[in-house]
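Take a look at the structures below.
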Structure 1
Amino acid sequence: MSRQIDIKAWEQALTIGRPPNVVALFPHSRALIVSGKYIDRAMLSKGKALTMAANGRNYFVIRGALLAAQRANSCIIIEIAKSEGGANAYCAVNYWNMARQVNALCNELNITIPVAIHADHYGIKSAGDVEAAKIEIPTLFDAGITSIAIDASHMSDDKNLLANLELNPYIPKWAGLETEVGEIKGKSGLSTVEEALFLIQGLNAHDIFPDWIALNNGTTHGIEASDQGIHVNLTADIHEALTEYKVSGAQHGTSGNSSDRLRQIASKTRTTKANVATALQMISWGLEVNDYGNAILDDDGKFIKVKNEGVTEQMWTDMVEYADARGLKGGDYKKLNIVFENKLLGQPREIRERMAKRVEDFIYNMLANVLNTLDTAPIVVEKILETGSSDPGHKAQKIEDPDQWTSEKIIERASLITSNKGESGDFDD
């Protein structure tokens with residue numbers, strides 16, 4: 001039997017559960033925007049469950065995701081990555097307007113389920129990026145972000161850890177926190193237990209307790225070219241090694257994996273967050289996809305548009321012509337987002353609604369039948385009332401000795417790690 005949210009409990013959660021930045025930004029809102037920490041806690045409480053972190057590359061994805069979560073009585077995360085929605089974005093939805101869009105839609109559609117707003121893959125690739133981040137990260141929270149992923153996995157293990165340490169003071173203590181070891185690049189450079197322990201232990205020594213860790217566990221961003229996908233056993237082994245640090249898993253590149261493999265991730269690992277980006281973009285446009293959202297290509301390597309689904313046939317023709325003129329193929333179709341967002345918003349109502357509805361139906365099926373996320377919304381409300389705060393606190397406590405994790409010892413320890421970072425290249429999505 002479905003567990004519905006008690007209206008009085010929801011009203012109380014709305015009063016005490018919204019983080020201070022959200023209250024300041026939307027003082028009169030009825031949207032239950034919460035810290036990402038609460039979403040993680042709800043999944044752990046239900047057990048063998050992970051919610052979708054839907055990358056809102058366009059307005060229709062965000063609308064469909066919220067409607068799906070409401071229908072599933074599930075909490076959800078709406079996110080955008082730095083490459084998608086940062087200063088050099090290829091999407092019109094970005095770090096600074098995403099919370100505003102979510103808030104407006106929640107109020108318009110009477111969405112009552114809890115939602116976290118996540119700045120995904122906040123990429124750090126150099127010392128210069130660290131300095132720039134000290135200025136930029138506070139602006140994200142000013143704009144309503146309630147959770148962030150510091151992704152310095154592009155760098156060596158010592159620099160990854162040191163960047164996380166240096167940037168942590170700029171992240172509110174109540175905010176959800178994700179860290180990453182092993183850049184997401186498919187079968188190349190798979191993460192190891194040793195690397196993951198190094199990162200989490202070093203953070204622990206400095207009173208930093210991430211809610212999630214993302215791994216390179218075999219999957220990729222974008223359109224998955226093979227069926228290799230997630231290494232479930234590798235993921236489970238790393239999560240087991242991190243047990244005493246109480247960090248959950250964040251699964252990236254979910255679009256490229258079958259429903260069965262995702263069910264294994266839910267049942268065999270401590271993953272509580274599943275990122276889906278490319279699939280939702282393609283679904284909103286009306287392209288033919290398989291059961292887990294991976295776009296299907298014809299014999300000429302072109303996308304297949306489903307008639308009377310998603311955008312109009314003329315709009316799709318315009319999008320393809322634009323892509324062809326610029327040599328865009330496959331995953332590079334993501335670059336159409338910022339160019340066509342306003343044109344898509346200018347389509348007739350019935351077209352806009354069917355775009356969002358297609359996303360809604362896909363996400364609802366994932367939440368209900370794959371990720372085991374049904375009825376997790378009331379759990380978040382209960383946990384807010386239990387803590388009486390917008391901050392549920394940390395899951396873990398300090399175990400490591402900070403004297404063993406000075407900058408000098410971090411560099412020394414990292415030099416002893418045996419790892420293979422894989423091939424070089426641009427793996428951002």
Structure 2
Amino acid sequence: MTRRSRLSALVQWILLGALVGLFCGSASALFLHLLDRATSFRGTHRSIVFALPLAGLALGALYERFGRSIKGGNNLVIDTIHDDGPEIPLRMAPMVLVGTVLTHLFGGSAGREGTAVQMGASLADAIAHRIGVSSPVRRQLLAAGVAGGFGSVFGTPIAGAVFGLEFVSLGRIEYDALIPALVAALVGDVTTRAWGIGHTPYPAAPSVALTPLLALKWLVFAAAVAAVSTAFIELTHWLKRQGERRVPRLGVRMLLGGAAVVGLWQLSGTDDYLGLGVPTIVRAFEDPHLPVYAFAAKLLFTAITLGAGFLGGEVTPLFFVGAALGNVLARALGLPLPLGAGVGMAAVFAAASNAPLALSIMAVELLGVAIFPHAAIVCALAYVMSGHRSIYPAQRLLGGKGGGRLSRPVALRDLRDTAPPEEKPHIPVG
């Protein structure tokens with residue numbers, strides 16, 4: 001590539017990345033505003049949670065009628081990036097936005113990242129098709145859409161850019177999309193803030209020297225994180241598979257799932273496990289009396305909500321799970337609560353999404369640079385210990401976490417069935 005062609009490509013990446021970021025940031029601003037209104041309304045009208053099963057029935061019927069082409073969600077985005085599939089329907093953006101807001105309005109335990117990623121990808125693909133870019137540039141814009149959505153909805157643009165490059169494959173980072181992803185994430189974040197949207201402030205992590213003893217504690221910590229992440233992934237996927245097998249109609253599955261959430265809500269006697277759960281995440285940084293079972297309760301609420309088919313993401317609920325787990329482990333291992341909660345918050349999602357680099361950076365953007373070595377160690381260890389599984393089963397495996405390479409990419413959902421027999425021993429599934 002000549003100097004002139006490199007300059008031309010750079011200008012194209014910056015302009016298109018900025019355009020994608022502008023749309024992603026505006027969509028995230030609208031989404032976060034509506035989500036805040038829905039959460040506030042539910043807080044002052046608690047009885048609305050009893051309507052979650054009926055809301056699920058209605059949402060499921062509408063999604064079956066109009067949303068079949070976008071059923072895959074984040075997995076559809078990953079498949080499209082890899083396979084250069086048909087255009088992601090533009091209606092994905094408004095449908096997932098409305099569906100997620102309604103999930104939170106009625107008390108479903110879900111997050112924001114899935115919605116932001118899907119909105120960003122569908123908007124980016126609409127731009128790619130309207131201006132007629134080549135297939136390689138389209139893939140770059142899809143990664144930029146993921147980065148712009150993720151970075152703007154959490155206020156973490158650098159982590160958003162890395163996540164857009166990292167979450168697509170295991171064993172390779174998509175560096176060819178680095179510039180558009182970085183620009184989209186930065187512009188998206190600035191745009192969201194320009195609309196007057198703020199983000200939750202978290203306590204800064206304390207500065208703690210890394211010693212051999214502390215490293216051993218982080219090893220134990222990472223093993224617990226990997227076990228909890230694995231439990232969430234397997235339970236969510238199992239509930240989804242069983243529901244689809246035994247109850248063919250999505251609306252009925254969501255009705256049953258909603259009823260289960262309402263039952264658990266009444267049994268727990270608290271609203272802490274509904275919706276995002278941000279107040280409890282913040283509480284985990286400072287409360288030595290946080291219930292030891294809080295992480296497990298949120299895990300169960302979220303697995304049922306998402307397994308039944310309700311819309312939303314996994315990040316914020318897994319932040320809750322990680323922060324609450326980190327709180328418990330910090331007390332048991334003699335670590336400062338803010339450090340344990342912060343590391344746990346990042347590491348649980350890092351292991352569940354196979355994105356340890358992005359989440360290590362995200363920890364810095366949210367909690368300060370002092371947390372970086374600790375978060376990086378635990379995120380990396382938990383990522384390896386969690387095996388070849390993910391909340392995104394469409395992720396392609398290129399290199400095993402325990403060493404070895406596959407001759408061709410294999411989706412995690414197909415690993416047991418399609419990986420060549422001679423290559424399986426080098427890549428343990430669990």
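None of the figures in this text is laboratory data; all of them are computed from the coordinates on show. As the structure is a computational prediction, the values presented were derived from the model and not from experiment. Cβ atoms are built from the backbone, for glycine too; each structure is taken alone.
Tell me which of 1, 2 gives -22500 when you compute helix-only ellipticity at 222 nm (-39500 (n - 2.57) for each DSSP H run of 4 or more, over all residues; to 500). Label of the source structure: 2.
Just checking, which of 1, 2 has the largest value of FRET efficiency 1/(1 + (r/R0)^6) of positions 4 and 236 (r between Cβ atoms, R0 = 35 Å, to 0.05)? Looking at the calculated values, the largest one is 1.
When mean count of other Cβ atoms within 10 Å over residues 156-163 is calculated for each of the structures 1, 2, the largest result comes from 2. For which of 1, 2 does relative contact order in percent (Cα under 8 Å, 6 or more apart), calculated from the coordinates, equal 24? Answer by label: 1.
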